[in-house]
Structure P
Amino acid sequence: MQFKQIIGQKSLKQELIDAINGGKIAHAQLFQGQAGYGSLPLALGFAQYLFCAARLPHDSCGTCASCLKIAQLQHPDLHFVFPVVQAVAKTSDQFLSEWRTQIQTNPYFDLFHWTEAIDNKMRKPIIGTEESKEIIRKLNLKGFEGGYKVMIIWQPEEMNADCANKLLKILEEPPVKTIFLLVTEDANKLMVTIQSRTQLIRVPKIENIALANYLQATKQQNPTNAEAIAAFADGSLLSALAYLETSENQDQQRQDFIQLMRVCYKKEVLGMMDWAESLASIGKERQKLFIQYSLHMLRQSLLTNYMGQTLTKVSDEEAIFLEKFAPFISGNNIREFMQSLDEAYYQIDRNANARILFTQLCFQTMRYIHQA
């Protein structure tokens, strides 16, 4: 993957390029950031630039033999490790075909999307003990092309204890000219000793303007909608795509949010219960998307109150709603709203009872909205 194919992240791309050209390549690097920010694409871009035989100042050439092999994810010195469902396979090699298809289709994906692609039963994938043996075997091989060997370990936080301990030993005494690129969403879930032996590379959010430009160019969104979706996505391409893909009617989340605020303001208990029942039935991923949308609308409400609508990033329909709704969000209740929604997102991710969760959210909202 060339750097130009990665959305935004201009400063970080240049830092990675400068490290390679300056010969300052850490043997183990930890790319940390949400999947939607592009941590895996950046690791792939780094590997391609490292292997490129005709590097350009700001990117790999894309046409040399090494670049062409990496574009197909078939370079003999580029290895991958990723979680797999142990009941189906023990090592990553058994899912290499699916892995290549996933990256070539869309390299911005998380563990949920990967699990969905490899197991219709949605069993939890891990990086197991057998994988650690494969890592050692591959690294003991001589480089096919005489240069670096690169091993990309995606979601290393899913390693079991045995695999993590064996990886630690390799990181302590790495083979010559071997580069480890660990791609994680949460470095704190890794062993502290593994963290200490890697160079941390924080992958920031995608810049809103870069994300909006991408949505205009590839998803046929007009500038207003593209900016609104980019603001909602908060730097994550995955969130932006989820908004587009899961909302056949893009008004649905707005209507759900408006209905929540309306029944809670009026203290209509039966309406609140009906709303909670409705949200409990839409599925985990859409529920999480609704929570993100609600946080977005609350942030835009504060902007409207303090800065007017000139700085808000919302659609025309949302702007009409915010004109009347924004005064109900202030410093007196915004913190409580944010905490409740953050907690709801956390609990949804951990398979809490959705009916109880959204009922509780209704009563919290009813209390907070009258505190403005």
Structure Q
Amino acid sequence: MNIFTIDVPLCKDFGRTLKKMNKKVTFLEDPLNQSHLFKDSTAPMKSLFILPLHISKDSWQQTSLFALAESREIPILFIYKRTLGMEAPIYLPENTFYETMAVPADSVEVRIKLISLRNISMQLISARMKGQEIEKILQKSALSLQIAKDIQLSGLPLSINNEDIEVKGLSQPSSELSGDLFYWTEVDDRIYGFIMIDVLGKGIHTALINLSIRTLLPDLIKRVKDPISITEELDKHIRDLFKGVKRENKNHARITAFIAYVNTKDRLIEYVNYGLPSAFLYSPCTNQILNLNEGATPSGRIPELPIKKIVFHYEPGSRFIIYTDGLSKTIPSANDRSDNIEREFIENAHLDTHDLLQELLVSRMRHSVINDDICIIAGTLF
């Protein structure tokens, strides 16, 4: 340990004691101008300052060394002579560790104090370095999460707006990554496929499942062209993903989904609602609203129940919304806001699709803190 002090009688006497113990002591003449000696990040681990406990306000050397110790977090050994009616010291460190010792002192006591300060200093430095390493890890994790989020967002489909159909989507993760996703595309001449999926739970595993499913959708929705068959393939895909997972974690092998095909030539919709909240189709011309909520139970619960497909015709000009339960269910009340969403949808059906999506999201945000992923698809069937 490198010991530094200043040229005042009390410190000079103590310095002689240290030299007799074969300790090297350096006297600093101008501590602030010599601060370059302590720029090394390991300086606090290797250095110790000796100062009078009762620092004189008029001694610039004493106040300078004290300030240097505080700024570099270098430990201090304060020394003092015992006297009757001792006053409390004017200055004590706030940013660095210190010990006090009465002098003169025997070599054993001095050695114990120096070892104590060295050990504590090393522990503090070690803790600080670990904290810096943790901070670096957190920064790397934050960067990785941001990249993963960008990848998820880049996988969202582009809006469609033509003479047959207009559709837009909104994704609002509860954290950096989302387990919910949606996809749509034109699968044939004037026939469009839609898929909305909610992965059970929160966390990195839901994002991985999300990515796994997302890679399947472009081929699946064009190749299969049947909501029931797609539901069955998705269910099988989830079971296959969890084949090697521990039994206690297999309860996370669940998704809910809404799968639909819209034939704009014949104005025909066929859909399966596989455990998602009710989607809505509203016809401004007739002021009628359809709840699209018939289907099967969520994946993994009662797999023997048949999956039901619904087919019907729609009126031109109909508006629709499909959403995951982050929009309709809230914590801690666990209230289902589906009735509110239906009312808000009808009240705002005159808005363009972008504003409709924003209004639905803002209404949810007014209700309580968003604690689950939210996905919404909205549009118009001409």
Structure R
Amino acid sequence: MWGLPFDDLAVMIIATGALVGIAAALPGTYLVLRGSAMLTDAISHSILLGIFLVWWLTREISGPVQLIGAALSGLAAVAVIELLARTRRVKMDAAIGLVFPAFFALGVLLISLFARDVHIDEHAVLLGEIGFIWLDMVRIGPWELPRALVTIAAMAAVNAAFIALFYKELKLATFDSMLAGALGFAPGLLYYALLALTSVTAVAAFDAVGVVLFIAFVIVPPAAALLLSDRLPAVIALACAIAVASAVIGYVLAEQWNVTIGGMMAVTTGGFFALALALGPRHGLIARASRRRRASHDNDCRSLVAHLANHEDTAAAAAENTEAALDAHLRWSVRRGRRAILHCLDDGLIERRGEQLALTRRGRALAGSLPQGAGRAGRAR
């Protein structure tokens, strides 16, 4: 049929989606870290104006000139956004909200006025249709491949090479741009180079997947990866892995439920983000709730140890150093008191002597390190 080593349309669709995900997630990781992820939205919507302008000047609707022109349109949108933000009369988010609708609306208006009979469709730019990549094939050696697959594979390779070549400089410019500038790394130039790659990648991807899925791949996999790791190499690897998994699972679910493939891939990235948000080992909701619960238990334990230390070796110890006294002195419920006692018993800070609660050697050491009055710290909150 197509002379491919894998004669399977599904494989080509999945490969195209996965490569778009990788090509988008690589620069997207740095944009998310910089807090500039929504510039991708501005770039992606602004390329429609660039597509029209290049067609108007050259009558070309595809090819390298179209790619460069559309990418420059995205960079122009970023430049206007930053120009507005630097006036300090408009915040960055408001500037993005002002500029990209203006660029997109102008592109739609110009197309409707001057290019009605030309195959330039704003809906295709926004939504794309990855299931139709087989309609435009190109021969590479003995194989006939979808043009979108070849184009986005080239962009993924370029983005990977750029990040590998300038990894240290990008890392320093992302986390400490002032130090990067002092060391002569030109963080501003690196930033615009990154945006230029993002813009070119958006143009390369829109014909197959549309800008909506592209934006999802730029933002969601890196955001999910940052919930799973704090190490930049691991974040980049995880972002690419999540993007690839979203393409594979999204296609399978789209086929099973007979829904749009690109939309299902975007939804799947959101599913991975939800899982990372819930299950992340350090920043996930469950982990954070566990740390808060542990901190609350530790605080109650310190309060109990301080209370027992205050009354130890006194005449009131027999009445005060009991579970029943915790309600009156620390204003704890019965449940909270029992939980604190069990926690301290597990940590080896106290021991039971009948109805009495007594400090162990370890508990006395902890009590000695606490500030005076710590016993009141655990009262009702």
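Observations, loosely collected:
- Test item: distance in nm of label points 7 Å out along Cα→Cβ at positions 191 and 319 calculated as 6.9, pick one of P, Q, R: R
- Each of P, Q, R could give helix-only ellipticity at 222 nm (-39500 (n - 2.57) for each DSSP H run of 4 or more, over all residues; to 500), but the derived value -24500 comes from R.
- Computed 42, 24, 17 for semi-axes √(5λ) of the Cα gyration tensor in Å - originating structure among P, Q, R: P
A short reminder: the numbers here are calculations on the coordinates, not readings from a lab. Computed from a predicted structure; not experimentally measured. Cβ atoms are built from the backbone, for glycine too; each structure is taken alone.
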